[in-house]
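None of the figures in this text is laboratory data; all of them are computed from the coordinates on show. Keep in mind that this is a model prediction, so the values were computed, not measured. Cβ atoms are built from the backbone, for glycine too; each structure is taken alone.
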Structure P
């Protein structure tokens, strides 16, 4: 017997989503065939990975070499990965993670290059306010 479901409070769901802390950290777009990687950082990993995929599918990614490889090799040649995450400090409501994210991104770029991965990343790692 199916019971009727209580009505969904859409406003409460939207408010809870906006107030939730999204996972932040470093991600990469990896070409499985060539081993090249694009490494980036974000305070909202799910959103940035979605944006990376969408701009590649639509043909408007700002990294031209990555976009060319996407067209030539197809979506199945790429994987989108979270490399590392940072935890939001519980006791610091106005925490600015920028410096930690910059350091983490730099570490991952150096690690990937040391492991022999080519890089789509052309921009220097710097703090963006």
Structure Q
């Protein structure tokens, strides 16, 4: 097992704050409709490596299609900084852009063809297994 790297992050107004631990500095850029509109860059972590530090009461949830993914966003500022993904419903998917101190340059970013999600799901599962 590689050493874990800890990051904190949250929404724009800081009402929602969390901490994650990642084993590899890898992220995914998806081209599906919701990810493109939100500018989401995915960092998926197991539930044991995600801690919501504050803001449970500030969160609202959006679901669509199968309803499996739980898209959480701050009801005050509207920022969608993390969610429970359909591909990994037992984990958390954090928006790399919402981590503190903008660590984007530290991550290797891989493209994912989420516009054809059903045909590509094994690729995303393999990336985070």
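1.15 is what came out when Cα Rg over 2.2 N^0.38 Å, for residues 39-78 alone was calculated for one structure; which of P, Q is it?
Here the read-out was taken from P.
Identify the structure, out of P, Q, from whose coordinates Kirkwood radius over Cα pairs in Å was calculated to give 16.8. Show your work: numbers first, answer last.
Values: P: 16.8; Q: 14.7.
Computed on structure P.
In terms of relative contact order in percent (Cα under 8 Å, 6 or more apart), the structure with the greatest value among P, Q is P. In this comparison of P, Q, the computed figure 1.9 for distance in nm of label points 7 Å out along Cα→Cβ at positions 31 and 71 is attributed to Q.
Can you spot which of P, Q the value -3500 was calculated from, given it is helix-only ellipticity at 222 nm (-39500 (n - 2.57) for each DSSP H run of 4 or more, over all residues; to 500)?
Values: P: -12500; Q: -3500.
The read-out comes from structure Q.
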